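Right after this note come the structures.
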Structure 1
């Protein structure tokens, strides 16, 4: 596997930042994520089998998309019981960035690292398309470099992506600035037509209270090179760049 030796982002040499991408049985977006971190951003990113994952060697950890354990029981429910998640919790407590993408979001919710639940899409169908999401906060490790209100074009690919949380807890998320992304139309409006899966309040991603753990259903690793986007954008890269900036400044 390609490992960069002297890649740079701006004036900063990035190869001393180490990011683990955990692979579970059924992960299928892990190589895409490693590719973006290594080839696009020059980070020392490695695939780590979940049984071999330890927290002491990494600056950040990403749980990628896919269908861990075939989505038996509930999506992410079995992976959430992996011993690897104990180490993920320790990293979260230490303030290190923890990112869950799609199935990774489901795993973080099932692990109770993030609140709420992810249910079957309201259409009861698998949805794979580009969507527009609005950045609701820039206080997290993954949005600190993204202006509040910025619209991002990023694709989704899921069947159990409908975010649900009760009304009281939803108000707490709003009060605590934990709603990170919402599905919106091209004008940035939160409307029903822009909601692809029936998520409550059009929520596409949430974070923990501290802002270092993020789960989102859209796939930023699939939107980190302009050549892959029908819009000629690389908005997904902004999320990873923010994570790198956070590590550089605070860890």
Structure 2
């Protein structure tokens, strides 16, 4: 199986998210964040098995208690079949460097853990992160410059395929920077509602229709009441920014 990559000076970026029928990725109080079926969970690990690295916002990892692992022996073998390392590289994004040191991801040492942050992160936060992560990369002054950071991941860590698993603000920053090549979106038959419930793209958003990122639906599959969709990016536009502020 030949995996899609990009010839640009950055990895091929694909986003995987599950959302409710009303577009929410968690409840308004953010206490319910995992609601997809076992089939959707398997889909997540299958996608991870095609990625050199997984990118995630620090707060999302804390809330979900995720360790960004390979999913077990079945998916470890699938990764090897794809010519990848047994475990994906794990990349967290936090502009302030304020990640809970007790987060479960720091307790598991099966693959390198990288934190992307900024110069505004207090020295105490940076020192703490350096004691927890394998590498702390300062990639911006006030906000994480995602285009620069992704280029560094490609050059330094040989990341050709990068899977982003949210949350909404990191996703939005990637879309706003014109860095997302493909979207895998599972639509689940649930309604959460809530004005403050997070969506797959929060953050600043686009103010004009002309600026919106455009994608083409390339796959639609209904399984056990869920819709598994794939969207591929249309002709790239000139991105207005490359930054992730949180």
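Structures 1, 2 were shown, and relative contact order in percent (Cα under 8 Å, 6 or more apart) at 28 was computed from 2.
Upon calculation of FRET efficiency 1/(1 + (r/R0)^6) of positions 84 and 156 (r between Cβ atoms, R0 = 30 Å, to 0.05) from the atomic coordinates, which of the structures 1, 2 produces 0.75? So the calculation was done on 1.
Laboratory data are not the source of any read-out in this text; all were calculated from the coordinates shown. Please read these numbers as outputs of a predicted model, since none were measured by experiment. Cβ atoms are built from the backbone, for glycine too; each structure is taken alone.
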